[in-house]
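Next come the structures, one after another.
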Structure 1
C-alpha cells in the first residue's frame with residue numbers, strides 16, 4: 001500500500017494539466033510471436049499515445065499488465081510464468097518494463113486426432129492429419145489446436161462433406177503437472193455432389209458459357225471448382241459482374257444446385273500505359289480492345305508501342321476454342337522497327353497460332369510469315385521467311401489471359417527452310433527460366449537464366465531479328481541493351497548464333513514494401529560455345545507498390561576494364 005501511495009504521488013507530481021503523454025512499453029524475456037502476443041493483450045499498449053491519459057488511468061492500466069501478460073502466454077503453453085513489472089515516469093511520459101520468465105511449458109501428454117465416417121480415408125483429410133503438429137512430447141500451442149480443428153472443418157466444407165461436425169473437441173490442461181491432453185474427432189457424414197446449374201446471362205452463346213464451368217453435374221462437390229469457375233468467367237473479359245453461388249443442399253439426393261448470374265462488360269476498352277527503363281528510356285502503349293465482337297466470344301485488340309528502340313503496331317484477333325478459359329486460336333499482325341545494337345530491323349509479320357493446354361503446360365503452335373529488312377552502317381538485306389514454331393510454358397502461377405512476359409520457365413523452338421519458300425535455313429531454340437526461393441520470411445534467392453542455340457548454314461542469311469544479343473536490364477547488367485554481341489568484318493555488333501545468360505540475386509525485404517538486393521550476372525551472345533563470357537556485379541533497390549514497381553540497380557562490369565558503374569532503372573506496371 002505504501003509503495004502504491006508513493007507511485008500515485010509521483011504520477012501526480014509529473015502530471016501537469018492535460019498535456020499529451022505517451023507510454024513506452026518494454027518487454028524482455030520473450031521474443032517473436034510470444035512477445036507480439038503480449039503486446040497485443042496489453043491495454044497499456046493499446047492506449048499508448050491517446051490524448052486523454054491521466055495518472056489515474058495509467059495506474060489502472062498498469063495494474064492490469066501482469067494478468068494480461070499471463071493470459072497472453074497461455075496460448076503458447078506457458079501457464080505458470082513469473083512476471084515483474086515496473087512503471088517509471090519520464091518527464092510527462094511513462095515507461096513500462098515487463099520482465100517475463102515464461103516458466104515451465106505445458107507439454108502434450110496425449111493427443112488423438114482422427115476422422116470417422118464415409119470420408120475417413122479421403123486423401124484430403126489424410127493430408128490435414130499428417131500436417132498437424134499436435135503430438136505427445138511437444139509444447140502445447142493453442143493456435144495449432146485451433147488450426148487443426150479449422151483445417152478439418154474447412155477441408156470437409158471444400159470437398160463436399162457438408163454435414164461434417166466435430167463430434168469430439170477436447171483440450172484438457174493440468175497446470176500443476178504442466179501437461180495437456182487433446183482429443184479431436186471429425187465425423188464427415190455423407191459426401192455431396194453437384195446438382196443442376198442454372199445460368200442467368202444473355203452475353204455469349206450458352207454453349208460457350210458452359211465450357212467455362214470447372215465442374216460437371218454429378219461430380220463430387222468441390223469449393224475450389226466453384227472458385228475456379230468464378231475466376232475463369234472473370235478472366236474471360238466478357239462480364240462486368242459474375243456471381244457463382246451454391247444453393248441449399250438437398251440431404252435426400254445429396255446434391256447441391258448452383259446458380260450463376262453474369263452481366264455484360266462494356267464492349268470497348270481503351271488503355272494507355274507509360275514506363276521507363278534504362279534500356280528503352282520512356283516507353284508508352286496505346287490499346288483498344290473490342291472484348292465481345294459476337295456471341296461466339298471473338299475478341300480483338302489493337303496496340304501501339306513506342307520507345308527509343310522499338311516502334312510497333314500490332315493487331316490481334318482471338319477466337320476461343322476447346323476450353324475457352326485456357327485455349328484459343330489467334331491471328332496477330334505486326335508492323336514495326338527495332339534497334340538491335342548496330343543493326344536496325346524493319347518487320348512486317350502475320351502470325352496465326354493455336355494455344356492449347358496439355359496437363360499443367362500451355363503449348364502454342366504457330367507460323368510466322370515475315371518480311372524483314374536488316375540494316376547495318378555498311379549493308380542492307382531483305383528476307384522473306386516462313387517460320388513454324390512451338391512454345392511451352394507452365395500454367396501454374398500464371399494469369400491465363402495474359403501473354404508470357406519473361407517470368408518463369410519458357411521454351412520456344414522455331415525454324416525455317418527454303419522448301420517453305422523462305423530465304424534462310426535455320427533452327428533456333430530459346431529456353432529461359434526464373435525462380436524465387438524464400439530463404440526466410442524476409443530473405444529471397446532469385447535465379448535467372450537463358451540459353452539460346454541456333455543452327456544455320458550461312459549465318460549472313462539469318463535476319464538480325466532471329467539472332468541473339470545480350471546486355472541490359474533483363475540480361476547482363478553493367479552493359480547496355482544488346483551491347484554484347486559478336487562483330488562483323490566492319491566492327492558492327494550484328495548478333496550471335498548462341499546465347500548464355502545467368503544471374504544470381506539475394507533480396508532482403510524492408511518495411512513499407514521496400515527491398516534491397518545484391519547480384520552477380522554473367523553471359524554473352526556468342527558464335528561458338530567456349531567463347532568468353534562477360535561478368536558483372538552490383539546492388540539494387542526495390543519499391544513494390546500496388547500498381548507498379550520501381551527498381552534501381554547499380555552494376556559494375558568485371559570482365560572489361562575501363563567501364564564505370566552503370567545505372568539500370570525500371571518503372572513497370574504490375575500484373576493483375
Structure 2
C-alpha cells in the first residue's frame with residue numbers, strides 16, 4: 001500500500017510539540033451511561049465535530065471496551081488522537097489494523113485523515129516540499145476511497161480531501177470535495193474559503209482556453225465569489241482570532257478573484273478589508289504584485305484607517321504603508337508610517353533606513369544621518385542588507401551624508417558613516433583614511449581642553465584615528481596624502497616617533513611632486529596631491545623647527561595641529 005512507502009519517513013519526523021501531553025491530560029472523566037456501541041461512537045463523532053477530541057477519545061475507548069476491542073471502535077479511538085497531535089500513533093494503529101485484515105473504507109479513512117494532518121504539520125515545520133506532496137498525495141487516495149464508499153459516515157473527510165487535492169493540484173477532485181463539504185455544512189466557513197480558493201484556481205486555468213473552457217471559467221468565478229461571500233457572512237463580527245484570520249483569507253481570495261477578472265478597484269477594496277481584519281495572516285507582497293504600487297497604497301490607506309479606529313495599527317501594516325508612500329514620493333507621510341511601525345515593534349530595524357531616505361529626499365541630512373546611525377547601532381547586518389538592495393545608489397547616499405556632516409562639522413557622525421562605508425567597501429582606502437580624519441577632528445575640542453579626563457578621551461580617539469590611517473596607508477603605501485595624514489597624527493597629536501614623521505613628510509613631498517609632474521593625472525587627484533604637497537612641506541618645516549627647539553632647550557610642547 002502507498003502508506004508503507006512513506007511510513008518510515010513519517011515516524012522519523014516530529015509531530016506537534018506537546019501533543020502527547022495534551023492527549024494524556026484529557027480532563028475530568030466523562031460519566032458514561034450504559035449504552036450501545038453505535039450510540040457511543042455517534043456521541044464521540046459529535047464531540048470531534050465540536051472540537052473536543054479528548055472527550056471523543058473517552059467515548060470511543062468506552063465503545064471499544066464494550067465491543068470487545070473491535071476494529072470499528074479502535075479506528076475511532078485512533079481517529080481521536082489525530083487532532084491531539086498523536087498522528088504517528090494513528091498511523092501505527094492503521095498499519096496494525098491493516099495487517100490484521102481490517103481493510104476497507106474505515107482503515108482508508110483513518111490513513112487519509114492521518115496523512116492529511118501529517119502534511120499540515122510538515123508545512124508548519126518547513127519540511128521539504130517533496131515529502132509534503134507525498135503525504136498529501138496519500139491523503140487524497142485514501143480519503144477519496146473512504147468518501148466514495150461511505151460519504152455520510154465519513155463526512156468530515158471531505159474538507160481534508162479538498163485541501164489535500166488542492167495541494168497536489170487535482171483541482172476538479174478538490175472542487176467536488178469542497179462543494180460537498182459546504183453542502184453538508186453551509187456554516188463551515190473553512191470549507192467555503194477552500195471552495196472559493198479552488199474555484200479561483202479553476203477560473204485561472206480555464207479563462208484563456210477554448211470556448212467551452214471559457215464558459216466553464218465564468219461558472220468557476222461565480223462559484224468562487226458565492227462561496228467566499230458566504231464564508232465572509234458566516235464569519236462577520238467574530239472576535240475569535242482564528243476566525244478573523246479565516247475571514248481575512250476569505251477577503252483576500254475574493255480580492256484574487258476580482259484581480260483575475262481585472263476588476264482592480266474591487267480587488268483593492270477586498271484586499272483592504274482583508275488587511276483590516278488580520279494583516280499577519282496575509283501575503284502583502286503578493287497583494288502589491290497583484291495590484292501595483294498605486295492601488296496597493298490605496299488599499300493600505302483604507303485598511304489603516306479601519307485599523308486605527310480599532311486601536312494601535314499593526315506594525316506590519318504601518319511598515320508597508322511607509323514603504324508604499326515612499327515609492328509614491330510622499331516622504332513626510334512615509335516617515336510618519338515608519339515611525340508608527342517602530343513604535344509598535346522596534347525590531348522593524350530597516351524602518352530606520354527608509355526613514356533616513358525620506359529625510360534625505362527632503363534634504364534633511366542631519367535627520368537622515370541620525371536615522372542611519374540608529375539603524376547601524378540597533379542592527380548592523382540589517383542596515384547593510386538594506387543598503388545592498390541597491391548598493392551603488394545607497395552607498396553613494398551614505399557617502400553624500402559624510403560630506404554633509406563634514407560641512408556642518410559634525411565630525412563624529414561623519415566618522416561613523418565612514419565606518420559604515422568601510423564595512424560596505426573595505427577595499428577602498430579612502431574610506432579608511434576619511435574615518436581617521438573625522439575621528440581625529442571629533443577629538444579636537446577634547447584635545448584642547450584643560451581637563452585631564454578630556455585629554456584622556458582625546459588620546460583614545462587619536463589612537464583610534466591612527467588605526468584607520470595606518471590601514472589606509474597599508475593599502476596604498478605611496479599615497480602622499482595618506483603619508484602626510486599619518487605623520488600629522490604622530491607629529492601634532494600623539495607626539496611620538498617624530499623622526500619617522502619627518503621622513504614620511506619628506507616622502508609625501510617627493511611623491512606628490514612626481515605625481516603632479518604627470519600630465520595624465522586626474523583632476524580630482526591633482527587637487528588632492530597639490531594639498532598634500534603644500535601641507536607636507538609646511539609640516540616638514542614646522543617639525544624641523546620643533547626638533548631644533550627641543551634640541552636647544554631639551555623641553556617644549558608640540559605646536560597646535562596643522563595640515
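Here, each number is a calculation from the coordinates, and none is a lab measurement. A quick note: this is a predicted structure, and the numbers were derived from the prediction, not measured. Cβ atoms are built from the backbone, for glycine too; each structure is taken alone.
Below, the figures for the structure above:
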| item | result |
| --- | --- |
| Among 1, 2, structure where FRET efficiency 1/(1 + (r/R0)^6) of positions 135 and 543 (r between Cβ atoms, R0 = 41 Å, to 0.05) as derived comes to 0.40 | 1 |
| Mean projected area of the Cα convex hull in nm² from the coordinates reads 39.1; which among 1, 2 | 2 |
| helix-only ellipticity at 222 nm (-39500 (n - 2.57) for each DSSP H run of 4 or more, over all residues; to 500) derived as -25000 - corresponding label from 1, 2 | 2 |
| Structure responsible for 1.8, with distance in nm of label points 7 Å out along Cα→Cβ at positions 319 and 343 calculated and labels 1, 2 on offer | 2 |
